[in-house]
Structure 1
Amino acid sequence: MPAEDIAKLKIEKSEKIIKPNRRRKKPFVIAAVVLLLLTAGSLYFGGILVPAISIDVTTISQFYPSQSLSLLNASGYIVAQRKAAVASKVTGRLVALMVEEGSKIKQGDVIARMENIDVSAVRDQAAANLNTARATLEQTRADRDNAQKEYERYKQLVARDYVSRSDYEVVETRYRRAVEGVKASEAVVHAGEAALQNAEASLDYTLIRAPFDAVVLTKNADIGDIVTPIGAAANAKAAVVSIADMNSLQVEVDVSETSITTIRIGQPCDIQLDALPDTRFRGEVHAIVPTVDRSKATVLVKVRFLDKDRRMLPDMSAKVSFLPRKLAPEEIKPRLAAGRSALIDRNGSTFAYLLEGNRVRETPVRVGATFGDMVEILSGLKAGDRVVVNPPKGLKDGSRIKVAER
């Protein structure tokens, strides 16, 4: 083949060959854009790309109707009105202790015993002396009875002049001496009885007894300690135990002198103990102490319990609500309640926005009575649920939220 013909053989780059490749790429680009738009739309309408709404929340809790009736609130402590530091009446060494902290004791029970060997010996001696005196008394009575018989016989004989007047007077003197001897012996017996009673009392002083029904609060002495009622000796114990009558527990609160006129004796109260937050106790004003504390400008008010609980202990902190009237039976029990601002009325129905993770769920609620700003919850929510307060605009079922920091 000639060289000129070979030079003419070449592949020409024309637009017809390039254009088909460009047409093939366009569908893939369009599909990617459409897929991206669909993904963005689903994320937006699914709430993922929507910014979280800031909200305030509150917790559903139990509510006592008395809270809405309170005229005045005050804080104080439980105090036993009858308590004692029990000590011995005599100085001695403690040899036995029958109680410990928390022991329940009855009036007259022996709490502890002091060393009493010497006192027991004195008591035994007094008892022996009394027995001797009683035996002497019986002997003098026998002598008196014998002298009386002889005296009566001589009295008749002298009247008939069978015996001389001098013999009669001797017999009469002996009888009168016998009578006086009996009186003396009786006096000795009385003295012996008194001495024995004194010795027994001294012995009883070594037994430390409970002055009333109570519970032991603290143990202040141990076996071997020297116990004295004065407590002046070095290392001596004055009190063995301290006790309190749990039936005399009352709440003592300080009330401002400017508010004391709103309180009266017998006024009903609602008592809450910090140690028992889920229980309320009925009470009433027992006494208003007629003294003002200058440093605090307060008056001490004593509130007694109408309901008792074995879990109550002295010095527990308490809060007292003074009420204008006694509570009805249905007002004593706690109720589930929420603030009015957490509930929404719509088309005759009530609902609340319940927090579930980082979203809210529109929850139907059935409500009951109203107590001030609180509304009773009959169904739909439970204690501990967190709901939105004053729901902002744009909040709806399923909205993503964040709790506002305070």
Structure 2
Amino acid sequence: MKLGINGLGRIGKLSLWHHVSRQFFSEVVVNLGRQVGGGLQDIAAAIEKDSTYGRLSMYLHGHKGGRVIEDLREDAGTMLVNGVPVTILREARNPKDIKWQDNGVRLVVDTTGVFKDPTADADAPKGSIRGHLQAGAEKVILSAPFKIKAKGIDMPGDALTTVMGINDDDYDPRLHSVLSAASCTTTCLSYMIKPLLDHFGANRLLSASMVTVHAATGSQQVLDRLAGAGATDLRKNRSILNNIILTTTGAAKALGLVIPEMKSIGFIAESVRIPTTTGSLIVLVLNLQDDLENPVKRDLINSIYRDYAANSPYLEYSEEQNVSSDIIGMPAAAAVIESTETHTRTASISVNLDGLKDCRFEPGQVPPVLQVPVTQAVIYGWYDNELGSYTNMLGDLTVSVAERMV
């Protein structure tokens, strides 16, 4: 079976690395939609070298790695990468015009980050994720969260947001043709939330908030530049080289698609970008309705994660003192729980029932004051937002979908 990859940015290139290493697919067809440098030789050089993860040969074979990209044929746009035939397409950028059918590609991973609206028609002038289906693909996986532009439109029935190991069982190959692998942050967050939901239940989670301290992405500027017309967030146009930049994240909204119980829980999600190339951190704060006689302590929180990690290929539990570079490249670690920094505090909150909706009292009756024990828990989770966490899990999803295609 052949795999199509649309785009050769950060996730596109690292997805190619993943699959030429894994060798599940017999061939990979990569669509660039444009010419690059002096030709195929320059494309091969871009595939081979990476400023964050080093050389592809070292990734594949360690210090014994030799030449891994061979047999370049400019006219055909083909090369062998670690023995896997790779075809480079350089003509069409609109998904509906890409020659997937001519190249025998039935499964496509779109890593461009451009075509995120699952409701957009395949013939949309600026392109659509559904254009891949019109071009011959049977299934499309988006390496980003869905984003419906028009208000009041529901998610199409054939579209699904999924995170491996959390809700991938929801995938129905007879129904779903367009999938989203959510985001790196949603993936990490889901593995920080799910163990606690399973243990405590959604009814005990009063509220939650998170901040992701996130490495830079390709959408940020190297140097300050003027914002485009109509831009509302001017910070995105400031230099990431020497700034901490406040921004937004859609992780809370996407989390509700992956773990529906979270839709009933108040959740705030924020993001801070920092000048590193990869390696990010989520600081999760939860408020739990508790019991003063036997309150939730850090040991209980850590034991929940420790037990979950023992039975999950995607959650790591660490008792070490880590820094961000320690988790770069860690295979398929959706989240690495930094257990040394788990903290809890329990207090009794006074709730005056006077004036609350549905509370009725007789004239002269003194409304009671309830004492509600609440525990606040703070949990830290690392994730390699590029190769180690997100791309490797995207690769697992891709293979899982391929295995269920007739």
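Side notes on the structure shown:
- Comparing relative contact order in percent (Cα under 8 Å, 6 or more apart) across structures 1, 2, the highest figure is found for 1.
- Each of 1, 2 could give helix-only ellipticity at 222 nm (-39500 (n - 2.57) for each DSSP H run of 4 or more, over all residues; to 500), but the derived value -11000 comes from 1.
- Value 42, 24, 21, calculated as semi-axes √(5λ) of the Cα gyration tensor in Å, assigned to which of 1, 2: 2
- Of the structures 1, 2, the one that 7, 17, 15, 13, 12, 11, 9, 8, 6, 3, 0 was derived from, the read-out being P(r) over Cα pairs in 10 Å bins from 0, in percent, for residues 115-322 alone: 1
- With mean count of other Cβ atoms within 10 Å over residues 155-162 derived as 17.9, matching label from 1, 2: 2
- When distance in nm of label points 7 Å out along Cα→Cβ at positions 195 and 251 is computed for each of 1, 2, the one that comes out at 6.1 is 1.
Rule-based calculations on the coordinates, nothing more; no lab input. As the structure is a computational prediction, the values presented were derived from the model and not from experiment. Cβ atoms are built from the backbone, for glycine too; each structure is taken alone.
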